[in-house]
Structures are given as C-alpha cells and as structure tokens.
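Scrolling down, you'll hit the structures one after another.
Each reported figure results from applying straightforward, stated rules to the coordinates on display, with no laboratory input. Being a predicted model, the structure only gives us computed values, none of them experimental. Cβ atoms are built from the backbone, for glycine too; each structure is taken alone.
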Structure P
Amino acid sequence: MISIEFNKMNFPLPIDKGYFMYSKSNCKFCIFAKEQLPNLTSVNIDEFIKTNKSKLLDKISTIALVEITTFPIVFYNGIYIGGFTESKEHLSMME
C-alpha cells in the first residue's frame, strides 16, 4: 500500500483496484459500509484524527478532490465516490 507522511506517521493512500475506505471507530455508517462492500480495504484513521483532525480532513479532501466532512470516506479504483449512501448506490450500479 502506498502512503505519504502525515504528522510523522505513514498515512495510507487509496488503492487503485476495488473499494477502499477511511473509517473511524464507533462510526455506524463505517460498520454498515464494511458489511456491504466486497473486497474492501478499510483503514481506521483514529490515530491520525487524534493528531490534527482538520488538517487530516484537508489532506483527504485534496486526495478526493472534494471537501470531506463525514465518515466513511469511500474510494473505488482510487476515485472518491462518497460516503455510505453513495457507496451503496455505486455497488448497486455495479451489479
């Protein structure tokens, strides 16, 4: 998995194949997404949130090319598709 440095920690970048999700603990929509998305690579980013949440969301927004404010943060083939609702819609279109 490719990563970049964020606050002296390696921060994983979305993978190019399949579903990839940034999640956090105690997030019910993250849990729902994990249950529904096939072959999902999920990265819990609690440790990164603790260091500087707003800077982290800015970094992810730069990666996603849109402003990110909620979790989960789901990508497909390296392209941001949205949160739980959008990923569920994306999955139904793929079937």
Structure Q
Amino acid sequence: MKEKKRNSKTNYKRIDSMKDKEIDYSDIEELDDKFWEKAEVVFPHPKVKVTIRLDPQIIVWFKEKGDHYQTRINAVLRSYVKTKEGKGKQH
C-alpha cells in the first residue's frame, strides 16, 4: 500500500495490519430486516468540470491540507451557498 500523508493521530499501520477477526464490532447494531426496509440507494450528483480563476495563495492553502483539495473547495462553496440560502436542503 502506498503511504499517503495523513493528518491524523490514528495508528494506520496497526489498523492496516489487523485481521478481520480482530475488529471489535460490539458497538455497531446488527442490520436487521427492519433497517433494510427503510434503506434507499442515494447516488451523488455528478460534478461539473469548470475552469475558475483563484488567487494562488488560495490554491496553495487548500493543497497544503492534503489530497482532494478540489473536494474541500467544493465543500466550502457548498457551505457558503447553504448559509446564504438559509437552512434549505443541500444540492
């Protein structure tokens, strides 16, 4: 597995080396038929590729936070829109 820079206190080497039987699932409820009766598949909306001009320091800041900087920029913009629209449903 390729090592990625992770900003976490989690011991990923220990987690990655664990066997399935060593994982403690006791705090997770069993998924019974009642759960699956209410379950629905939710597909994410496809993203639209755009070109946008941003200040260099904005891009540097987001990239310094790690991989998936474009996803984080999208999340910030979504949060801004949600705040401006009020407490409506996110799209």
Re volume of the Cα convex hull per residue in Å³: value 88 computed from one entry in P, Q; matching entry is structure P
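Taking FRET efficiency 1/(1 + (r/R0)^6) of positions 41 and 65 (r between Cβ atoms, R0 = 35 Å, to 0.05) as the criterion, which structure among P, Q has the greatest value?
Evaluating FRET efficiency 1/(1 + (r/R0)^6) of positions 41 and 65 (r between Cβ atoms, R0 = 35 Å, to 0.05) on every structure, the highest lands on P.
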For the read-out P(r) over Cα pairs in 10 Å bins from 0, in percent, for residues 33-72 alone, a value of 27, 48, 26, 0 was computed from one structure; give its label from P, Q.
P
